[in-house]
Every structure is written in structure tokens, then in C-alpha cells.
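J.: So, here's a batch of structures to check.
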Structure P
Amino acid sequence: MQKDNKQAILDFLEQLGVASSRQLCERLGISRQALNLHIRELINCGKIIKTGATRSARYYLTESGPRPEKFNKTLRLANLDESAVYDGLATTLNLKSVLSFDQESIVHYGFTEMLNNAIDHSKTDKCEIAVSLDAAKIEFKIRDRGIGVFHSIASRFSLEDEHAAMIELIKGKTTTMPDAHSGEGIFFTSNAADKFTLRSHNMQLVWDKFKDDVFVSQPRYSKGTLVHFVLSRSSRTKLETVFSRFAPKEFDFEFSKTKFMIKLLKPEYISRSEAKRLVVNLDKFREVELDFKNVSQLGQGFADEVFRIFASKNPQTALKVSNANSSIQAMISHAINSARAF
């Protein structure tokens, strides 16, 4: 029946061109809640696009939706002002009018932060930017062919490889230029976007808000760094909410909270050596959430290193655990109880 409803939605949109939620519910004879399930799946598989939100939402077949507006440019990085670049493209694409205040604020912040990273860190003379705006989303890409973000961090901190650099970057507060940068840009941009991709050399990180997950992969070698940012035009995310989540009022709005997906460590994460890699620089934060989603097992050495040794040495850093299965939770509890026994 679900398949029939999805096909009915596609057939109706092909016939009508564009439809509202109310029109689709009446045509299919289903509730708005049931419709939303089908709509979400069709959007995720790329068959339809959505504009607007709530009662103003409208749906199109992907191939018949409004054609995207684009802004592409190759920029010389010497003495480049990222804010001036953004002002130019925002004017060309009329972003302040076509996006909501919160959407435009997020795009403004993310674009200028990522372009500034290319200016200050890439060690190359130019980069390419591509911005695309359509009925469903706004996205931008910033591509340089410089030193590469993970290689830059690995070199600056004498890390063993780019995977180790990725681990440091994803925690937040990691920068190769501490006098000029706080290391917050990628962290907050990735949490504000609906989808954010950071690719460099043989390493790719993808933050996917719809899947509530972070993914790491090893594509073929690509010199330099590529940033790909996507924000849905139905997004209701507020930049201030993203900031307050990790820089809350109780911490004087300081970036003092972070979240780390344990699965991003190498397969030998169950070992004590991987625990030592994990806890590096976590003492910079007042609260750290360790997410064990998709982690099936945990070694005693790992739990002991994190939840007894690190926790005992750094009482100012509160460790919180999420998505841990019963066996992992038992291992963590054992380590915590051992610390209390000393």
C-alpha cells in the first residue's frame, strides 16, 4: 500500500506540476502524518523536492522544479576578504529575500568561516567556489588544491597520520593557527548544516543531520580540501541554538561542550592505545558526550583509560555517555566504580 501511495504522489505531481500537503492528503485520502512519511522517503531518494514549511510547503517532481540559480568563481586568495565575497554572491542570488533570516545567517556564517579557512590554512594561491540555490536547498562548495586540512593538522601536531588528525579535528578547538583561530568554525558549521562534507586526500568526513550520524570513508586521492555544505530551504535550525548547545549560558557562552562518535576511531578502538588518542585535548572542554552508536563492544583497557584514569586526572571535564549497549555500559560502570575505590 505504501508503494501505491508513493506512486500516487508522483503521478499527481506529474499531472499537476506542484501540490500542497492538503491537496495530496485529499487526493490520497490519508492523514497528514501518513503523507509526511511518504514525502520524507521520496525527498530522501531524490524523486521530489519541497519548498517552504508547514502550511506553505509545496512539492514538485525533482526534474520539473524551478531551475537552480548558480554562482561560480575562481578566487585569488592573497588579501581576499571572505565577507566581501559573500556579500557579492548573496546580492547576486538575492539570498536575504529568498531565504529565511535563520537560513541566511547559517549560510553566511558557514561560507565565510570555510572560505577564511582556505585563505589562512590552504597554503595555495587560489580556490574555486560554487553556490547553487534551488527550490529545495542551498549548497556551496569551496575547493582548494593546497596542503589539505588533515595533512595540515597532522604536520602541525606531529600526529602519526591523517586519520589521527581527523580525530582531533572532529572534537573541536583544533587549529594550526591558535593566535588567529579558535578551531570552532568547522565544528559549528558542520552542526548547523543539514549535510556537511569535508574531503581531503584519501579521507572524507560527512555529517548528516537527517541520519543523525557522522560517516568517515576513504575515497580516491584528491589534492587539497573540498568543503560541501547543504542546507534545506525547509530548515528551521537557528544558528544561536547550535551555539547555545555547545557554548551554553551556564558556561558563559564559551565553547565548552563537544560530542564525539566513538565509531570514528580505528577498528582497534577497544584498546587502551585508542583511548589515549581519544582523550587528547578533551580536557579543554567542561562537558564531553561520548556517543557509542553502532559500537558493539568495548575493551576493559579502553574503559579504564577514559572513565578512570582520564576522569580522575580531569575532574573539571564531565563525561557523558549516549547510545551505549548494556555490555558497554557495564564495562564503563566497572571503570567508574574502580576509580571510586581508589
Structure Q
Amino acid sequence: MSQIQLENIVKRYEDGFVAVKDANLTIEDGEFMVLVGPSGCGKSTTLRMIAGLEEVTEGSILVGEKRVNDLEPGDRDIAMVFQNYALYPHMTVRANMGFGLRMRGIDKTEIEQRVNMAAEILSLQTLLERKPREMSGGQRQRVAVGRAIVRQPSAFLFDEPLSNLDAKLRVQMRTELAKLHQTLATTTVYVTHDQVEAMTLGHRITVMNEGVIQQVDTPLALYRKPINQFVAGFIGSPAMNFIHGEVTDSEFRSAALRLNVGHVNHAGDAILGIRPEDLIHATDNMDPLFTAAIEVVERMGHETVIYFQLNGKSMVARFDDDIAAYPGDNLSFSIKERRWHLFDARPEGRRIEC
């Protein structure tokens, strides 16, 4: 079993700052779990506590059924891949990948077999005699992953491994990491600030903010039913639009629009959330939800993104195709049926069930 459990984990530093607050999380055997959130949310600190690189102030970390709080990193049967590759510049790829095994006294024949196996999985066979300076960033990252694979650990930990790569390489490496997990089926915990990476790689996603776990769910569940306004605004790109108003008699009302929301167990101040892709151009046979003046149009071939102001607040709409709209035009918008979200206007911004 390589299930990982966090039980009431707290990380408090000497100056009193609490980086992680009472975190409870179960990562199932063979699961690909992504920790995501803005900078400073506590995701990397959580990963480093699992790895043993940060001490746990309170709570327990279990790998399998074994409490590992007091174990050294090398004794936790976990392999970590860092953002900066951490390769030895004077060693070849082969030597870099086998170094950890040599330090453990593994037989040379066994090391050779493991290195060759990892090289084949990662398409590194022709690069084994090169040194890091002779390779691209993507190739070096694959070597760092290979060094983790040869250890045959019970779990992989990835700390923003793609953030140093350019956009094209990030897409390529995302695909390779997904294939790798399908091949090895090893429990994986992956930290990123990029919600696209989170949505495409994770079996489940843990969304964190200010040291607190906000929601743990599948990518689609987070997208379709965010538990609060923070999760709603963080998951999705471009980000969800928010409009302040109030709910009265089954209707959401603001200075800019009115929307029938049906029966909800809420009255008074509320926040209406609308994803950019759920706004549609209201044609002649449709009742518009609102009309606004276009500020910027981005035509990207496969989609068109339109920026506009609604009652002094910046908004964005995304369309799957090109539309005849230009800066300065007034455009009428409607919304896809039931594709809106309501949140409490109080600071926690909890979801209002509709």
C-alpha cells in the first residue's frame, strides 16, 4: 500500500506564521493528486512535509500505514522531482540517474537494468552518455524524472517541475507525465500554481488558499460545482466573472442585470458567478441578459475572447468561433441555461445551492 494520509497537519514557523492549517487529506494508492493554489498558499510546504524536508508542527503523516513524521527523507520510500532539476553537471545522464542507487549500495547490474528501463520509458536511450549542459530543458527534466523512477519508490512527489520550461515544452511534458503515470500507476503528489496543469493531470485536485484546504474533488466537479467563490475564481481560464447583487423573490438583481434563479434557500446580498465560456451572443431571437460596450477583442483562431465593462467592472466572454464584434461596439449577451453560480456575499463566499 502506498496510500498517503495527512491527519490534522499544521506547519508553524518560529515567527508564529502558520503556513498550513489543520490539513486533512487522503491520497489513495495509485492516485495522481494535484495540489494547486496561488503563491504562498501552503502547497509546496505540504509537499515538503510529506517528503521530510520540512518538520511537521502538529499532526501525522502516514505512508501506507506507517507514521513517517520522524523518519529521515531517505527512509520514507518517496522520490521527489524538483523545479530546478538538481542534476550533477559533471556526470552523464546514466551516472545522474544511477547515483542514488550507487549510494544505497545497489548491485551494478541492478542499477544498469533500472537505468535502461527508465531511459526506455522516457525516450532517453540516445542521451545516456551526454551531460546536462548538452541537453535542452525538457530533456533535463526527463532525466530528473528518470532519476526518481529508478528508485522504484512507493510514491512520487513533484514540486512545480514544468515551471522552467517554455509553453510548448510544458504541454509536451504534461503529456509525457500523464503517460508515465498510466504506465507505472505509482501514487503521485504534484504541486503546481498552473490550474491548466492541475485540470489535465490530476485524478483529483486539492485547492489550497492561505494554508487551508478549500476543496478536494475531481477536475470536472471543481469546475462545475466549486464550493466557494475562491475555488470558482481559481479554477477556469479565463477566470469566472463575478457580479455583486442580491436575491429577492427567486431573482438575482444587480444594477446591470436581472436573472431568474428559481427557488434558492437564500435572500439578500449574493454574488453571481458566470464563466466566460457560458456567456453567449444574444441574437435577434433571444432576450439579452445585458448589453455592454466592447473594449478589447482577442482573435486566436480556435476561439475569440472579448473584454468589456459591466457597470464599471471588468468582464470577459469567450466564444468558440469568430464573431463580428469590434472595440467600441455594443454587444448583447445572454447566458447558457442554468450555467451560472451563486455565492454568499460574506467573506467565505460559500456556494448557494440552486
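J.: I have 4.6 for distance in nm of label points 7 Å out along Cα→Cβ at positions 9 and 305, calculated from one of the structures P, Q. Which structure is it?
T.: P
J.: By the measure distance in nm of label points 7 Å out along Cα→Cβ at positions 185 and 241, tell me the structure among P, Q with the highest figure.
T.: By distance in nm of label points 7 Å out along Cα→Cβ at positions 185 and 241, the leading structure of P, Q is Q.
J.: To which of P, Q does the computed value -12000 (helix-only ellipticity at 222 nm (-39500 (n - 2.57) for each DSSP H run of 4 or more, over all residues; to 500)) belong?
T.: P
J.: One of P, Q was used to compute distance in nm of label points 7 Å out along Cα→Cβ at positions 265 and 281, and the result was 4.2. Which label is that?
T.: Corresponding structure: Q.
J.: 24, 21, 16 is what came out when semi-axes √(5λ) of the Cα gyration tensor in Å, for residues 161-312 alone was calculated for one structure; which of P, Q is it?
T.: The structure behind it is P.
J.: Where is distance in nm of label points 7 Å out along Cα→Cβ at positions 17 and 321 largest, in which of P, Q?
T.: Going through P, Q one by one, distance in nm of label points 7 Å out along Cα→Cβ at positions 17 and 321 is largest in P.
J.: Continuing with this model, one more query. Supply the structure label, taken from P, Q, corresponding to relative contact order in percent (Cα under 8 Å, 6 or more apart) with the calculated value 12.
T.: Source structure for this number: P.
J.: Who wins on distance in nm of label points 7 Å out along Cα→Cβ at positions 25 and 225 among P, Q, i.e. which is largest?
T.: P
Read-outs throughout are calculated quantities, based only on the coordinates presented, and are distinct from any laboratory measurement. Being a predicted model, the structure only gives us computed values, none of them experimental. Cβ atoms are built from the backbone, for glycine too; each structure is taken alone.
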